Structure formats: structure tokens, C-alpha cells
Structure 1
Amino acid sequence: MLAGFAAALLIGDMFLAVRGAATTSVEFLYGVAGFSLAQVFWTIGQLREARPDVRVLLAAALPLAAFVICRLHPPVLPAAANAAVCVYSVLTALSFATALATRRAFYICGIGFLLFSDLMIGGGLVHMPGCNALIGPTYIAAELFLLVSFFWNGEWRIALGQIGIRWYALTLGAAGFACFFVAMTLYPGGGYNPLMQMLSALGRTEVRGVAYPPCHYWFVAGMFLSVASVAGVWARLVRKTGGGWRRAFAGWGGAVNVAGLCSIALVPENVDITIHNVGCYLATFGGAAILVARFRKGVDLFWTIWFVVLVIVFALCLDLKAVPFSPYVTTTQKFLIVSFAVWSGWLAWRIGCKTVEVRSIGKVANEDREANGAILHRRSPCCR
């Protein structure tokens, strides 16, 4: 398996990195096929340790596939190359889902940097300023983290269930808000008025005649910080939710919500309005599933009524056109978004706070052996 992985990786590097194959050539397909095969070999090798979380795979694969299909379609990439890159992106999402399941710190960081590097390659293909400069450093960082993960037997494992969720959510949420604020101030032509324009305007690839303005990058950065914040909350929420349909609603609702938010960030409305709107629906339905799963009498009833009223008002204003689109429809939209953010932070605070636990693989193995030995000792007839 290791030999196959190394050979496939060398094939991909040869055609894409060394020879710099053009996207219209057959060699480009060979290079993508080599990297895809390397992903398959690597993931199969990791399956002996952990199984990928299908919900994480959904949350990562859907927006990545949407990004490739919508933004790298012909003439940016030929049809065959576009399909090959889409398959590779899904395989990378599978590797990321497997990495999270192993809880290995350097492995998770390595695949995370690889995902970011791939996105920078896509950004470079559509001529987004600054992306090409980040491809090399992020790819090298991914390789270094993966090499450490491969050769260090005592690699740290992160006990994701022990993360101090209040600190985690509030820190990332505040950073995301700061990015949105900077994006608003850098909006071309005198700043962004949140009560008069759609929030998604900050995600457009062209704003008031300026292609890829600085506010676009700050908006995407804020979006992904927000996604990381809510993803951590949803992951912890699943463990705190009872069994049966409630746990299923919480788990899949979180995955669908994150998939929708990432799709909104990666596919702006002026690139593909259909996919962008699908992302909005996914985010809304995912959040609703979590709300239903966590529903309890009392405060949850207030949140449920508030969200339902906002959605009804927003839908009536949008479909019936009973009032002017701006500022009433856009303002209702902002109330819905801000209310959802406040509710997410309230949930993070409610489900508790524990310290981060980081342990080495060797220590985990020793603790498991000691626990198993204690159980066997208690069950031994000679000790009665």
C-alpha cells in the first residue's frame, strides 16, 4: 500500500509540479489521476485505524464539488479535466473525514492545509489575486505535517469531545465578526449599508465594477471562521443530544448546515445563483433540524417561535412583494442571520465548557491496556 501511494504521488508530481502540464493536455489528466490514486491508497491505509464520518464527508464534499463544477467549468478547465478535479476534490474530502476520525493532530492539520492549497489552486485558475502566492507554502506545510504524522509514533491525539466549546465558539465567532466588519468598511464606493443591500453582495466576485475587491477576501475569511465555529458547536451538540431521531437530526442537521454555509462562501450569487440559493436552503434546513432536535419547553419554545415568525415574514415579503424589497426584505434577512448566530452562541454556552485534552498515541494505548488489564483482573476467578 505504501509503495502504491509513493508511486502515485510521484506520478502526480511529475506531470503537474515538474512538467507543469497545461490544463488542456492529457498530461494534466495523468497528474490529477496520480494524485487521486495517492489519496485512495492513503485513505485505505488509514481505514485500518478509523472509519470516516459520513456527515463530515457530506459537509466537505458538497461545497468542494460545487466550487469545482461552478467555478472551474469550461472554458476555465476542459470538461474532462473538470470532472477529474471534481473526483479528486471528493477524495480529498474523504481523506479529511478520515483524518478527523483518527483524532491525530498532525494528520488533521496536513489534510486541512492540503484542502486549502487545492482551493488556492482553484482560485488561481479563475485569476483571483494573491492565490498563486499561497499555493506553494500551503502545499509544503501539508507535506510537512503529513510526514510528521507518518513517522512519529507518539503523535498527539486531540480529544475533540473535551474541547472547551465556549472558548472555541466565542473566539472563532468574534474573529469571524471582525472579518465581516472589515469587509463592510472596505466595501467599494463608501462602505456597506447592511439595511439596504443583500449581505451576499460582499461575496460577489465583482462589486461596483471592482473585480475581487479586498472586501471579498475578508468576507470569505469571516464566513469560514463562522463555519468552523458552528461546526465545532454542532459536533459537541450531537454528543449532548439524546438517542434516536433527535441525535440523527442533530448530526445530519449540523452537516447540512455546514455544507450550505460553505457553498454560499465558495459559490457567490453572481457565479451561479442556483447553487448559491441551494446553499441558502441547505443552511436553513440544517439549522431547523438542529432546532427541532434540541427543542425543549421553555426557552427553546421562544427561539422556535421567533425563527418561524422571521422565516414566514421573510417568505411573505419576498414572494408576495407586499413591501419594497429594500430595506424591509433585506433587514428581515439580517435579523434571521443575526438571530441564528446568537442562538448558536447561546447553545455553545449552555452545553458546557471543559478543558482541551491533548494526549499522545502512546499514552492513549497505555491507558487502554491498563484499563483492559484492570477489567480482566476484576473478572479473574482467583481474585474473588
Structure 2
Amino acid sequence: MTSKNCNHTVFTKEFTKQEPIPEAGISRAVELLRSGRLHRYNTASGELSEVALLEKEYAEYVGKKYCAALSSCGSSIYVALKSAGVQPGDKVLCNAFTLAPVPGAIENAGAEVVLVGIKQDYTIDLLDLEEKIAQTGAKYFLISHMRGHIADMDAVEMICNRHSICLIEDCAHTMGGRWGKRYTGTFGKIGCFSTQTYKHMNSGEGGLLVTDDEDVIAKAILYSGSYMLYENHLSRPSLEVFDRHKFLIPNFSLRMSNLQAALLRPQLALLEDNCRRWNERYQILENALSDIPHLIVPKRSEKEHYVGSSFQFALSGLDRSQAQDFIAECGKRGVEIKWFGGREPKGFTSTFKHWQYIQQGQTLPETEKILDCLCDFRVPLTFSLEDCRILAMVIKEVMVELF
């Protein structure tokens, strides 16, 4: 939707408005509300819980043996670190470009965050990764496919194998995305996904942890808060595996509820088509924004099968004051752009410069320059293809008028 105001194009759609939950999910959620059986282990005799079914279905979708459903993606990352064997004081490598729940999960595990730089395309700097492995002796790498930008996972996998690094993938922004023919979350020992409202399936909050390792999944199920009810899981190894761990693993009460899973199961059937629809919108924006002065759109590899549910670009040749003016004027015309170069964190947007709880003295000047220029906005499926053309028109008008 658009309107003209003083000869300016104005965008009037909400960047936070999502599509409704499928009717099948709403109907099942209402049934559960009427039954009162919202806890995943509160099932009638012979009944399979919605969470157990979701875990089985999602593991099958990505082609992994096991899945555990948790209360959030941050929870799943924390549980992944613990289940992989991270101990207090261990060093964990992670992207310098990530969101606060990632260093938060490492901090929660009592480990030390070691930041790895990024390149101009917002993916991990493989040279810096090798250097940080050599410098720190870290044995864990938590990679974030940040804002849906997927690194060369063949190269990442090779580096991790060569140095005996345990790879854990944060796939909060890449559910349904692939590198080559493999889904993200299947390259490492563990993959973690988000079902927060703004991600690719919506249950408000939620996380999914996938792995092929029977000991990892047994620990994750126990950490999630299964009590001694792990037998009720469909996506699990034999009960003998749990016998190895059940007296050693604390209960963190980070389970997903049946209500969340009921909302998600019908969405899984729609995921592939929704990924296609997101990319239609992304590609319109990519084409429209690629020839605007002072604006650089990252190039993507042919092997990167991304999901374009958000859009990123870099500001070029503008100072801090000009960047602020650009962001503010776009906002006045209805286009909400998040800027990673702000001195203060705002909303969901913070950077490693703001995380004073991590080990200080980690300098990444090139990454800092990249983040200082980085702009970002959501592309919800409630935007039509025409909406995306209008959105790009606003950005172009503002840039041309101001500079």
C-alpha cells in the first residue's frame, strides 16, 4: 500500500505483521485448550503428544535422526552446548555478527566467547576462523547463519574436521535454507532452529534441536526437562542410552508445550512454499536496490539456497550523521530500517561492542566497519510483491533526495 505525501512515496504496511496461523493449527490449539492437556507429557492413555509428533516430523524434514523441542532457540543453543560437552571455562568460537542470545547461551554455559570476524557478505571469515582456532585452542564453534546468510559450509565443515572442532549451527534465520543439497543444521553435530514469531514458523517462542548423535539427544531431552518420561518421545534412541545419563543431567525445564507444537505442525507442511514466496519478495528488492548510489547489496553464492525473510544492505560513502539522516527519513516515510552502526543498542539490534559481559579486548576492526554500515529490515509474507516494489522506491527516493 502506498500514498503520496508532499510528492513523497509513503509505505504504510507493518513490518511486524505476520500471516495468520493455519486453521488446522488454530483448531487443534482450541481442542487442546478445551482438554487442558497443554504440558507435553500430559497425554491420555495411548495418545501421542503434539510435541512428540512435531519432533519426529521435523527430524524427518531435515533428514536427521533426532529432534528435541525446546522453549526458544536460545534455550536450544544453550542445551546444545551442554549436550556437546561444553564445560565452564571452555572457549567457544562464534560469529562477531550474531544476536544477543548466542553469546548469552555461551555465557549461560559458563564458557568464554571467542569472536570470529565476518566478510562483506556477512558470512564468517574463514581465515580468521583458522587463526582463532590456532590462537585459542578452542574445540567448539557455534556458527550463526546470521540474517539468512549462509557461509561456504563445505569449507567450514572441512576446517572443523581438520582441527577436531565440534560444530554447532545456529539456524534461527535459515529454517528451510540449504547449502547445496543439505539443509542448514545438518553440517554440524547439532543444529538449532527458532520458531519465534518473526522466523519461518511461528509459535510465539520455540526452538528445535536436531542431531544424529544418540548421546547428545538423550542429554538434550533430559536437560529440556523430561523427568523420567523420556520414553514418551518418538524421536529418541533406545532407553539404554538414557540409562547412561539420567542420574547425571539436571532438569532445566526448557520444554516446548503442546500448544506451541499444535500451532507449528501445520506450518511445517507449508514451509517449502513459504520459502519460495519469501525469495520472490527478496529478489524483487535485490533487483530494485542493487543500482542505488551509496547502497551495496551483498552477492550470494549459487550454492546458497537462502530464505529471504529479511533484507540487508551496506551504506557506502556516508558518514555517521548522514546514515542517521537516511534511517530517520526512511522511517518518516514508513520504511523501518534497523541500523547496526548505532552507538546504543536498539530493539533486537545490538553488536559485540555492546556485550560487556564477554571477554574484553577482542578487536575486530574490519568486522566493526562492516557492522557500522549494515542496514536491515524484515520482509514478512504479509507484504505483496507490489509492496516490495514500493518499499524499494521509498528507499531510492530518500537516498537520491538526501545525497
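Only the coordinates and a few stated rules stand behind these numbers; no lab work does. It should be emphasised that the depicted structure is a prediction, and the values quoted were computed from it without experimental measurement. Cβ atoms are built from the backbone, for glycine too; each structure is taken alone.
Looking across 1, 2, the calculation of relative contact order in percent (Cα under 8 Å, 6 or more apart) that yields 17 traces back to 1.
For Kirkwood radius over Cα pairs in Å, which structure out of 1, 2 has the highest calculated value? Between 1, 2, the highest calculated value is found for 1. Computed over structures 1, 2, mean projected area of the Cα convex hull in nm², for residues 45-92 alone reaches its largest value in 2. Ranked by FRET efficiency 1/(1 + (r/R0)^6) of positions 277 and 317 (r between Cβ atoms, R0 = 35 Å, to 0.05), structures 1, 2 are led by 1, which has the greatest value.
Of the structures labelled 1, 2, one was used to calculate distance in nm of label points 7 Å out along Cα→Cβ at positions 141 and 205, giving 2.5. Name it. It must be structure 1, since only it matches. A value of 2.8 for distance in nm of label points 7 Å out along Cα→Cβ at positions 133 and 341, calculated from one of 1, 2, originates in structure 1. In terms of distance in nm of label points 7 Å out along Cα→Cβ at positions 125 and 157, the structure with the greatest value among 1, 2 is 1.
Hey, helix-only ellipticity at 222 nm (-39500 (n - 2.57) for each DSSP H run of 4 or more, over all residues; to 500) derived from one of 1, 2 reads -24000; which structure? The read-out was computed on structure 1.
A value of 3.6 was computed for distance in nm of label points 7 Å out along Cα→Cβ at positions 149 and 349; which of 1, 2 is the source structure? Of the options listed, only 1 reproduces it.
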